[in-house]
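Below, each structure is written out as structure tokens.
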Structure 1
Amino acid sequence: MRTFRLILGLPVQPILASFTANISKFKKNPIALLNQANGEVVAILNHNHPTAYLVPAEQHEQLMERLEDYELGEIVTVRQSEKAQAQAIEVELDDL
């Protein structure tokens, strides 16, 4: 769950990007925004609140690879604990 700071009694949502643009500028020319950000993530703001993030394709691909690596690591951890709890039988491929 995200926590928000209060400024003058209003919640403030953090902006998790170095570059920002309002929704109108985004609609006008999203490719120009990406070019201006030099490969960085752009927070799209609506009434000064982030409503979306524009992520360059290369950065998105890297993020997905890292997420997949993390998920595979979780599977390995679960299977290792299952092996420790169960009576696993180790078999050589040549024996199959």
Structure 2
Amino acid sequence: MKKQAHSTEIVTVHRLKIAPEFFEAVQSGAKKAEVRNNDRNFKVNDTILLQEYENGRYTGNIVCVRVTYISDYNQPPGQVVLSIEVQSKEI
């Protein structure tokens, strides 16, 4: 399932926790997808602020990504694969 953003759509900013090992992989550009519950109704072009979370607290490290593609192919109900592109490595 491909979803495309239209020029009249409002882009949403989501703040999500991410474990350190995944944070590093996203920040370096090695990890280009996130599997997430779609409880936020993600859309192409949405911005996600991935906040590194370790031992029950935020570390202060944030990476900003843009959703470039969304698929629910072969995923459990309610989950999606978000293709992401790093916009900013430090906020």
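Rule-based calculations on the coordinates, nothing more; no lab input. Note that the coordinates shown come from a computational prediction; the quantities given were computed from them, not determined experimentally. Cβ atoms are built from the backbone, for glycine too; each structure is taken alone.
Can you say which of 1, 2 returns 18 when relative contact order in percent (Cα under 8 Å, 6 or more apart) is computed?
1
One of 1, 2 was used to calculate P(r) over Cα pairs in 5 Å bins from 0, in percent, giving 2, 11, 13, 12, 12, 11, 9, 7, 6, 5, 6, 5, 2, 0, 0; which?
Working through the options, I get structure 1.
Taking distance in nm of label points 7 Å out along Cα→Cβ at positions 40 and 56 from the coordinates of each of 1, 2, which one would give 1.1?
Corresponding structure: 1.
Please state which of the structures 1, 2 yields -14000 when helix-only ellipticity at 222 nm (-39500 (n - 2.57) for each DSSP H run of 4 or more, over all residues; to 500) is computed from it.
1
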